[in-house]
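No value in this document is a laboratory result; all are computed from the given coordinates. The structure displayed is predicted, hence computed values, not measured ones. Cβ atoms are built from the backbone, for glycine too; each structure is taken alone.
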Structure 1
Amino acid sequence: MPAFSFGGCVSMNIHEHQAKALLAEYGVPVPRGQVAFSVDEAVSAAKELGGPVYVVKAQIHAGGRGKAGGVKVVKSLDEITDVAGEILGRTLVTHQTGPEGREVRRLYVEDGCDIADELYLSMLVDRGTSRVTIIASSEGGMDIEEVAASQPEKILSLAIDPATGLQPYHMRRLAGILGLSGGTAKQLPSFLHSIFTAFTALDASLVEINPLVVTGAGDLLALDAKMSFDDNALYRHPNVMELRDLSEEDPAEVRASEFDLNYIKLNGEIGCMVNGAGLAMATMDIIELNGASPANFLDVGGSATTERVTEAFKIILSDDNVKGILVNIFGGIMRCDIIAEGVVSAARSLGLDKPLVVRLEGTNVEEGKKIMAESGLSIIPADNLADAATKIVAAIK
């Protein structure tokens with residue numbers, strides 16, 4: 001199975017119950033359900049649904065909830081009370097949360113479902129083809145990566161031509177790989193068109209339905225749903241932006257977004273501050289080549305100010321794993337003297353006591369180097385990226 005990416009965009013995730021509500025607005029069939037933030041609300045939701053079978057689901061931004069004990073089937077209101085009390089406030093550790101896990105702050109209580117078959121269906125933006133691509137498999141309810149590794153013949157990927165959109169042959173091929181026939185197969189065109197319309201209208205980067213179930217009555221139903229959205233397009237969708245749950249995001253990443261800094265925490269020991277995503281990736285790669293690991297991805301962009309550079313340093317240093325910092329700036333729109341002033345100001349104000357290597361190149365580079373040389377601070381200059389990586393790795397070791 002090819003590795004798909006979202007074209008360089010940063011994605012905002014939402015909860016399952018939010019994704020289902022959005023998809024339902026576009027005609028995608030989903031089970032009835034209600035969100036609950038307390039045990040009492042969970043019981044009230046179950047009473048309104050009426051039963052006799054309910055599913056109580058932990059709402060966190062991670063897959064693998066069922067395996068971690070975050071999804072329970074119950075058959076009475078007393079069970080709802082017990083299960084809701086057990087899951088709410090619990091820290092779930094799944095293959096997507098990392099060892100620290102995620103605290104469950106909300107539940108989704110929904111109708112039980114008569115499941116005849118479980119399938120997999122997703123839509124995403126594939127950078128390789130620059131098209132929305134459908135991924136489908138008859139092996140739903142499992143990790144799609146495991147299916148791709150062990151049974152690749154059971155996965156179908158279809159790139160959708162933006163000029164023509166979904167076509168009848170897409171439906172035939174998908175019905176074949178999913179094993180659908182009769183009345184169930186006839187529901188597939190409407191189901192897919194609804195998802196495709198939601199995907200494009202909302203500027204989504206991913207819609208994943210796992211499992212997509214065939215009910216005992218032969219109906220298609222989105223039993224689970226995950227949606228991600230391109231951050232660059234959220235200004236067009238205030239209703240989607242309102243769904244953002246900051247408690248599910250890394251505090252440092254939230255703080256970085258407030259200063260228009262693109263920051264992603266990693267697990268290494270060298271903090272990186274770079275301008276430009278491509279240069280940031282190259283910087284992280286060369287750190288690895290020199291025998292160390294990056295602690296973060298941090299792109300300050302092309303219009304950084306002294307304030308933003310200082311904030312970038314604060315965010316990098318908030319990670320206890322950071323042993324040293326590498327600043328790598330190629331000044332085009334960004335002026336090297338502005339970056340130098342920011343670096344010097346940040347190092348002074350924060351009392352920086354970790355090794356700091358700075359490589360500057362481009363607009364006003366000589367002015368920038370002079371500012372750092374005359375600062376009186378222990379800033380290690382580097383002539384190029386290879387030199388910078390060698391020096392910062394040596395400094396921390």
Structure 2
Amino acid sequence: MNHNKLLFSLTLIIIIVSPLFVAMWNQSSLEQSSEPLFFVGVEYAIDNYSIEGCKELVDRVKNFTNFFVIDTVGITYDIYKLNEVCDYVYESGLHFMVFFLPLHEEYVVSTDDGEQRLHVMRYNYYPHLWIADAKETYGGKFLGAYAMDEPGGHQLDGGDDSRLVTSAETQAEAADTYVTGLHAHLNYYLYARECTGISVLTSDYGLYWFDYKAGYDKVLAEFAWNHSRPLHVGLCRGAATVQDREWGAMLTWTYVDKEPYLVEGPELYEDLVLAYHNGAKYAVIFDHPDTDYSDYGILAEKYGHFTALEQFWDYVTSNPDKHGTTEADVVYVLPENFGFGFRDDSDKIWGLWSADSDERTAKIWSDVNMLLDENGFRLDIVYSDPEFDNSLQLNYDRILFWNQTIP
């Protein structure tokens with residue numbers, strides 16, 4: 001009899017308590033899986049860094065952003081400094097990523113036996129182990145690794161010490177060498193991705209298609225200098241769309257050697273809205289050098305940068321339906337492996353060949369500019385690639401190929 005009473009009591013407790021556990025589990029799962037549809041934030045990359053300076057920037061923007069990038073090697077190379085900053089960002093309620101470089105730095109030293117290459121560990125910890133701990137500690141707030149920076153830009157503009165491809169017989173060889181080499185550099189963080197579910201991201205200003213092919217989940221097209229916004233949105237968004245990845249915008253240098261470096265507030269606001277309307281997943285403002293006119297790097301009160309961010313935050317929260325309202329329904333398909341820089345008609349191909357070395361360049365440049373004039377942000381620009389033929393057909397109403405006459 002006592003046994004039956006005990007069994008009845010336990011059953012009754014389970015019946016009463018089970019819904020509470022189910023509710024708690026569902027709420028926990030929702031919190032873990034929920035992620036904003038759009039991230040807007042700041043990248044802290046100041047050379048003359050300080051932990052307190054980084055925290056001050058977090059405090060300044062945390063009420064009107066939801067994303068932060070920790071990109072200062074003085075912090076990211078040191079696990080104790082990194083943990084302190086990440087704790088602070090997390091406690092401020094922001095999602096965040098951490099900038100990482102390849103694990104080792106190479107030095108060339110002269111010895112009695114000639115030059116030798118030394119590989120020295122950059123970090124006082126192993127980033128892949130830290131990433132696993134960070135995912136456990138910070139959960140969904142820690143989004144992943146910003147791995148290296150501007151690989152395509154370095155290929156187009158850099159010297160042999162920064163290019164992945166220094167020589168090639170053909171464009172096909174250049175493309176294969178670039179994708180294979182970049183994947184090898186990323187592999188350490190791609191392994192961490194497979195183990196933890198993080199994302200691997202970079203920012204670039206060219207060759208977006210090939211960045212994605214090398215393994216990046218997300219690429220941020222740089223809104224910088226005098227670059228055409230419709231052109232670079234079309235190139236980056238198109239690559240992301242066809243390869244089923246995500247894209248964003250990095251708002252960075254307009255004036256490299258004079259104030260205000262970034263565009264002023266009203267234009268900054270316009271670029272943020274532009275990225276939002278075109279379906280970017282991320283819009284990030286690059287904050288780099290110390291200045292004598294601001295306590296926050298090149299982000300400055302006097303130029304209206306923070307006001308622009310606040311106004312944009314209000315716009316996003318008031319207009320969730322405006323995200324991605326500008327969609328591309330026209331796509332221009334480039335030749336396979338054609339690694340042209342697209343900044344002007346004389347830009348390099350893979351950083352190795354002049355524009356006039358390929359007879360296709362003049363027509364392609366003319367086609368692209370004509371189509372941008374006609375379609376603006378409704379145009380995407382992608383590459384011929386058998387791997388993605390089905391995706392191309394599924395995503396666009398009108399497909400135009402480089403080797404046909406464009407009406």
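Laid out as a table, the results:
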{"item": "Per FRET efficiency 1/(1 + (r/R0)^6) of positions 213 and 341 (r between Cβ atoms, R0 = 41 Å, to 0.05), the highest-valued of structures 1, 2", "result": "2"}
{"item": "With Cα extents along the principal axes in Å, for residues 205-348 alone derived as 47, 38, 26, matching label from 1, 2", "result": "2"}
{"item": "Of the structures 1, 2, the one that -11000 was derived from, the read-out being helix-only ellipticity at 222 nm (-39500 (n - 2.57) for each DSSP H run of 4 or more, over all residues; to 500)", "result": "1"}
{"item": "Structure (1, 2) behind the derived value 24.7, 78 of Rg and Dmax of the Cα atoms in Å", "result": "1"}
{"item": "Label whose coordinates, when log10 I(q)/I(0) by the Debye sum over Cα atoms at q = 0.10, 0.14, 0.17 Å⁻¹, for residues 53-284 alone is calculated, return -0.51, -1.00, -1.42 (choices 1, 2)", "result": "2"}
{"item": "At a computed 3, 15, 24, 23, 15, 10, 6, 3, 1, 0 (P(r) over Cα pairs in 5 Å bins from 0, in percent, for residues 133-220 alone), which of 1, 2", "result": "2"}
{"item": "Value 18.0, calculated as mean count of other Cβ atoms within 10 Å over residues 325-332, assigned to which of 1, 2", "result": "2"}
